[in-house]
Structure I
Amino acid sequence: MSIRVIAGSAKGRKLKLVPGDSTRPVMDRVKEALFNIIGRDIFDATFLDLFAGTGSVGIEALSRGAKRAVFIELDKKAVQTIQDNLAATRLADKASVQRADAINILKQPPANPYDFIYVAPPQYKGMWVDVLRILDATPLWVGPDTTIIVQIDPKEETALELTHLETDDRRIYGNTLLWFFRPVSGQKPEEM
């Protein structure tokens, strides 16, 4: 299996995979569908890639015009892979890679909210639920126009009671569910 950058300044560049089987790279067709949905909103956006794996999604965002991407990944081999992929695509100057536990990072306040938060945790561990609950309860990560995208296996989908976030869209591509959340309409971040 190989992955590549689909569009933008780094179009066609092949990306390294993380050695071993600790990550599950997003398929190109799912990544292409994701960025078709996001569309032009990616221009000048800030992008947080949680459980970043190869960095493929955040790198795609940068290639398509995002102004900054932050990659959070705990696995040491994956962090090196992200750094190598950023160097190969010449996008490292717009990126920050942190070797850290994503859930612990979310428990601390960020400098600013992000325009997009991409959540693609290890499968079947329920970590996406923990992330959404933290984001729902922590207004500093989520601005009024933030889009949170959860990538999980459809079998992992479960009803979730959220106060400040609501489902905006959901799409299934084979064994991948892309689930989009936004702040509840009309709520100001300070009300969250």
Structure II
Amino acid sequence: MHKPASILLFCLFIFSTSLAAKQVEGVVIPDTLELANNDIALVLNGTGIREKFFLDIYIGALYLPARTADANAILGDDGPASVLMHILYSEVSKKKITDGWNDGLEANLPDAELQALKPRLEKFNSLFQTLRKGDELRIDYIPETGTEVRINGEWRGAVEGSDFYRSLLKVWIGSHPVSNSLKQGMLGND
């Protein structure tokens, strides 16, 4: 290939890559994520902001193997997925984070299903710490491994079972999501 043509292609690649990332509240949300220790690349399905009492708490971004706005298809799948949360609020205590998981699951699951998940939910809740503005939380589902939690890139632990991850997704995209606007954003309907 001629030198000018290769420079042009390189510039187009760089320019198109920077356009593909999404900016939300001044935060660059990558258009793809790779799961750790894995060759699986996921694409950004959609993003939204979790607001509470008119305050921006976090950006939520859902990553899947292929984009879809069908919440039932996402919840029924057992393939890889990831939720990226970028904290916007000054500080979110560990208690508020874990109360959020508990309340979200309670709102979306029948009692028997919630009770069956309780031991794994307790393990999941133990992986968290107080988060501050700018912190990033990743919750990845890797088949054969389970739900992996990373805070600012640091691996915190894993919880087994696709059923646990799909139940957790209901907090954002279930019948009774934490926020309807966040659900629509994460489904790519924003």
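Taking percent of Cα pairs over 29 Å apart as the measure, the highest value among I, II is held by II.
Of the structures labelled I, II, one was used to calculate Cα extents along the principal axes in Å, for residues 65-120 alone, giving 32, 27, 18. Name it. Value 32, 27, 18 for Cα extents along the principal axes in Å, for residues 65-120 alone corresponds to I out of I, II.
One of I, II was used to calculate relative contact order in percent (Cα under 8 Å, 6 or more apart), giving 22; which?
Computing relative contact order in percent (Cα under 8 Å, 6 or more apart) on every structure in I, II gives 22 only for II.
Comparing I, II, where is distance in nm of label points 7 Å out along Cα→Cβ at positions 129 and 161 highest? Across I, II, distance in nm of label points 7 Å out along Cα→Cβ at positions 129 and 161 peaks for II.
Figure out for me which of the structures I, II the number -12000 belongs to, where helix-only ellipticity at 222 nm (-39500 (n - 2.57) for each DSSP H run of 4 or more, over all residues; to 500) was derived from the coordinates.
Values: I: -7500; II: -12000.
Of the options listed, only II reproduces it.
Just so you know, all these numbers are worked out from the coordinates, no wet-lab data involved. These numbers were taken from a predicted model, which means no experiment stands behind them. Cβ atoms are built from the backbone, for glycine too; each structure is taken alone.
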